[in-house]
Structure P
Amino acid sequence: MRTIRIHVEQPLAIGSELDLPAQAAEHVARVLRMAPGAPLTVFNGDGHDYDAVILAVGKRAVTLRVEQCRGIDNESPLQLTLAQGVARGEKMDLIVQKATELGVARIVPLLTERSEVKLDAARVEKRLAHWRAVAASACEQSGRARLPEVTAAVPLRDWLGGLADDGALRLALLPEGTQQARALDFDHAGGLLVVGPEGGLGERDVALLLEAGFTGLRLGPRILRTETAGLAALAALQALHGDI
């Protein structure tokens with residue numbers, strides 16, 4: 001039987017009662033048609049799953065009681081940040097979803113020289129909330145009990161200017177890159193992976209990255225679309241240096 005896992009943004013403890021968020025409650029009541037007494041699992045990103053039982057089901061509300069708490073240890077030992085040039089529409093949703101499933105620790109949407117997506121302040125906040133919801137949904141499906149950090153979209157120059165000198169490998173997917181994934185040597189600091197948007201990284205972007213100490217990473221002889229490139233790189237790095 002498939003385990004139903006639902007993300008909630010509130011503290012959880014054994015014996016506590018809670019109401020599911022409206023959208024999750026509607027899904028449980030109207031789509032899954034779950035009844036009082038049915039089990040499900042909730043999590044809030046603290047690294048635990050909380051086994052719960054449904055106490056009451058209404059038209060727009062579902063009340064639970066937490067019965068048990070279990071630590072979940074399925075986070076990748078390879079701490080990777082995906083700095084992704086913002087892609088259009090559903091492409092970005094796909095990238096956030098699959099990167100979360102692949103165990104990425106952080107997702108930074110980047111505004112680059114060739115970015116086709118333009119975001120004002122209001123849209124930045126709206127898209128951030130949407131991307132975080134996509135990541136939470138991917139955690140529900142994949143069994144992760146810790147959510148990846150998803151930051152607001154930021155210009156590449158600004159992001160580079162705020163990077164800490166923590167020893168993380170600095171990599172950028174470039175067609176002309178010479179570094180191969182299998183030859184990399186990660187330590188506890190993990191790595192930063194920059195991927196351009198639909199039009200790729202521009203000359204000014206590449207110059208900024210090289211100045212900031214990034215190395216060009218090449219996956220193979222074919223040029224991949226933006227929605228493929230970062231995910232392929234994450235999968236390769238996880239297989240070679242992580243937990244896949």
Structure Q
Amino acid sequence: MGPLRTEAIVLRSLRYGEADRILHLYTPMRGRVSAIAKGVRRTRSRFGGRLEPFSLVDLQLHEGRSDLLTVTGADTIRAHAHLRDAAAALDAAGRACDAVARLFESGDPHPEVFHLLGNELRLLEDEPAMATLANQLAFRLKLLVAAGFGPQLSACASCGEREHLVGFSGAAGGVVCEACEASAFALDEGAHGFMVQALGRPLAQTPQTELRALRQVERAVTDLAEHHGHVRLRAAAAG
């Protein structure tokens with residue numbers, strides 16, 4: 001208990017009372033935390049606009065007896081203000097933050113998730129044209145890997161067969177062969193290739209493929225999150 005200083009990304013901001021806000025934050029070493037910013041909605045608040053969603057901030061927090069921290073100081077590292085100049089980029093940023101909030105609800109440290117989300121927000125701000133369905137799915141695939149249930153793509157997730165991989169099973173955890181496809185959905189070669197490439201490349205080099213394949217990838221991501229993370233992700237927006 002006592003003072004705490006940390007970098008954080010503001011995932012969400014909710015009105016509370018007459019002048020306060022409850023912030024959902026993602027930090028490198030404390031994971032997801034919640035904090036109250038008292039008086040932040042007043043015109044003369046010392047926090048100004050530093051605690052807007054998507055902002056990367058350096059926070060001073062007070063940790064008391066409850067799980068809700070109190071913001072005592074805030075400095076902006078990067079506001080990502082230009083995200084609001086492009087509707088698609090703003091929407092993709094919101095979905096990225098929502099996916100992190102749903103998949104990583106606990107206070108466990110995942111610094112790689114903090115940096116991945118920071119990279120995604122910078123990319124969307126600097127290159128709004130990257131706010132595509134392919135980019136959103138590449139980001140979510142990397143999140144699943146960080147959560148510990150990334151897809152098995154090199155061999156059948158049920159029997160280990162490396163040939164004739166024709167389907168995907170969320171319950172099994174990845175691609176499946178012809179002999180094990182009973183509980184799977186059909187997976188095109190383009191969808192399989194996209195997942196392999198997306199996981200092997202930086203977000204700025206997200207591969208492209210046809211919409212049919214991307215929808216199969218989205219189903220794979222959704223099924224993995226539900227079966228292994230017990231989380232229902234918001235649908236990715238076609239951009």
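Just so you know, all these numbers are worked out from the coordinates, no wet-lab data involved. Note that the structure is a prediction, hence the values are computed from the model and not measured. Cβ atoms are built from the backbone, for glycine too; each structure is taken alone.
Given a value of 33, 22, 16 for Cα extents along the principal axes in Å, for residues 81-136 alone, point me to the structure among P, Q it was derived from. Write down the numbers at each step before the final one.
Details: P: 29, 21, 18; Q: 33, 22, 16.
Comparing all candidates, it corresponds to Q.
Comparing P, Q, where is distance in nm of label points 7 Å out along Cα→Cβ at positions 169 and 209 highest?
Values: P: 1.5; Q: 2.0.
Structure Q gives the largest value of distance in nm of label points 7 Å out along Cα→Cβ at positions 169 and 209 among P, Q.
If helix-only ellipticity at 222 nm (-39500 (n - 2.57) for each DSSP H run of 4 or more, over all residues; to 500) is calculated from each of P, Q, which structure is the one that comes out at -11000?
Derived from the structure labelled Q.
For relative contact order in percent (Cα under 8 Å, 6 or more apart), find whichever of P, Q sits highest and give me its label.
Working: P: 20; Q: 16.
Between P, Q, the highest calculated value is found for P.
Given structures P, Q, which gives the highest value for distance in nm of label points 7 Å out along Cα→Cβ at positions 33 and 65? Before the final figure, lay out the partial values.
Values: P: 2.7; Q: 1.9.
Of structures P, Q, the maximum of distance in nm of label points 7 Å out along Cα→Cβ at positions 33 and 65 occurs in P.
Which of the displayed structures (P, Q) returns the greatest value of FRET efficiency 1/(1 + (r/R0)^6) of positions 57 and 217 (r between Cβ atoms, R0 = 30 Å, to 0.05) on calculation? Write out the running numbers ahead of the final one.
Numbers: P: 0.05; Q: 0.35.
Biggest value here belongs to Q.
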